[in-house]
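Down below are the structures I want you to see.
Here, each number is a calculation from the coordinates, and none is a lab measurement. The structure displayed is predicted, hence computed values, not measured ones. Cβ atoms are built from the backbone, for glycine too; each structure is taken alone.
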Structure I
Amino acid sequence: MTGDQSATDLFEANRTRLVRIAYRMLGSFAEAEDVVQEAWIRWQGVDLNEVRQPAAFLVRTVTRLSLDVMKSARARREAYVGNWLPEPVFEPDEETPAEDELTLTLMMALERLSPLERAAFLLHDVFSAPMDEIAAALGRDPAAVRQLAVRARKHIQDARPRYPVAPEEGERIAKAFFHATNNGDVTSLRALLADSVILTSDGGGKANAWLHPIVGMDRLVRLFSGLHRKLTLPAILVRWTRIDGLPGYISYERDGTLQTTALEVENGRIVAVYITRNPDKLARLGLPGSSTELH
């Protein structure tokens, strides 16, 4: 085996993990794949004889590149039209390791951390990287990295699911929500929603979406009832799925727009609804952007 082949094999053996690390830091697969591609370019110029731990070296490279991207990404999100949600990850995915089962709610909480806190938490608590490797990746001593991770945990502890929902129960609630909103069934909808439920939708200025979160059962019931009266065509279900660990589904909605709907559930009630309609974030589905394109 040539040196080039060996370098390629080493990189490909780590590629999936590198993409997942970059995605969890950036919330965008397109940006994550760009970061990993840049890491590959840099890897080709490395003398393997000087690299004792290739996996750690690659994680360090991807982490540093991701931190650089985060600076510009945050500036772009400040100018983002409406609410920003992470690009959805669809399950079940046999390739998704148990270590990487972060919910969408937790991903949103990570957005409130500083870049270094986010990196320390993800690498240590999610991807189980050794502390000395994280310290090298962040250019900090291990004690400082521990403090970063501790602060991060304190900031996001409320976002961790206290009562995980079994997949079967989650699918039952997702089906009930889809049918209630599709049929204008106010009674069933009220039975599903928590009083303080919050709906967040992301259209990115490229698809119709509510620009601000909608809070409260009464407001959501009025909203979905109004849509049922105004738009006569029914929604078309594509499939039930889990989206970043939350029960949900993919559908073409009443206006024909492709969207994903993820539901956060506590004590049998929906406490948050996350709707993604930005076509850029749904491109990985490989589906037409609207139901009219199906014909």
Structure II
Amino acid sequence: MSTISFIGLGHMGNPMVRNLLKAGHTVKVFDIMPEAAQALAKQGAKPCKSLREAAEGSEVLITMLQTGEQVSETCLGKDGLFAHAAKNILYIDSSSIDITTTQKLHQEAEQRGIAMVDAPVSGGVAGAEAATLTFMVGGTAKNFQRAQPLLQAMGKKIVHAGAAGHGQAAKICNNLILGISMIGVCEGFILGKKLGLDPKRFFEIGSNASSQCWSMTSYCPVPGVIDNSPANREYQPGFMAKMMLKDLRLAEHAAEATDAVIPLGSVAMELYALFVSQGHGEMDFSGIIKMIEGAE
């Protein structure tokens, strides 16, 4: 078993820590909100008062933060994790951030003798709680093999996407598709409703026809159609709309940097930007159906 320091204890980080504890690991925890760390102390985690305390004596570092700036400051700041990490420590970043920052972190890690993988996730809060996340991992084969057993305590599908930064690349592309497909599913159900279709009957048809996709079958945005959907909880996340907007912006920036054309992604980004600007950033991203349905 390993001594792990886990940084970032929000909607995703909290259940991921609990699953590492269940697997028998010693987990030190840190968050800018001390109460988040204290809540996990009841589960057996060891709260830390600083990044230095978190890094020292640990064999593995894991970050689960919201932005590239946060990850960079946490790792590369004057008193950050890398300044106090032991040689050959394993660093796993499960945040969803920009590729440029990820590659810079890999370069800094290599120079300091730190083994790093970028390992963003898919599966949302439900997947984090059930330890069924999918991890998309970028880094050397050696570092992937070292991280894999730890990731298996938190997920069911661990895929080596390729070299440094390829985990983030896969996550950006995955969420680009997700954002577009959710809007399509919302529009289909709204049109079906106006045409007089019962949503449960339409779901039975669509989920077994060519419109079948994860946004429909596993995350249906209409209340009362499937179990465990945020739609049944008044769109409590789940995966917050502001985070979907962040990921769509990452896709837009990546497309600009590589001369790729993503017209539907650009429209999806604009729609989520409008939804968030209306004060719904903390709502689950599937809640965009409410805005689309109310549009004149």
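Taking relative contact order in percent (Cα under 8 Å, 6 or more apart) as the quantity of interest, name the structure among I, II where it is greatest. Intermediate results must be reported in sequence, preceding the final value.
Details: I: 17; II: 12.
Answer by largest value of relative contact order in percent (Cα under 8 Å, 6 or more apart): I.
Given a value of 2.6 for distance in nm of label points 7 Å out along Cα→Cβ at positions 37 and 133, calculated from one of I, II, which structure does it belong to? Could the numbers behind the result be given before it?
Numbers: I: 2.6; II: 2.0.
For distance in nm of label points 7 Å out along Cα→Cβ at positions 37 and 133, the value 2.6 is produced by structure I.
Using percent of Cα pairs over 31 Å apart as the calculated read-out, with 34 as its value, let me know the right label among I, II. Intermediate results must be reported in sequence, preceding the final value.
Values: I: 34; II: 30.
Computing percent of Cα pairs over 31 Å apart on every structure in I, II gives 34 only for I.
Which of the displayed structures (I, II) returns the greatest value of distance in nm of label points 7 Å out along Cα→Cβ at positions 69 and 253 on calculation?
Working: I: 2.7; II: 1.0.
Across I, II, distance in nm of label points 7 Å out along Cα→Cβ at positions 69 and 253 peaks for I.
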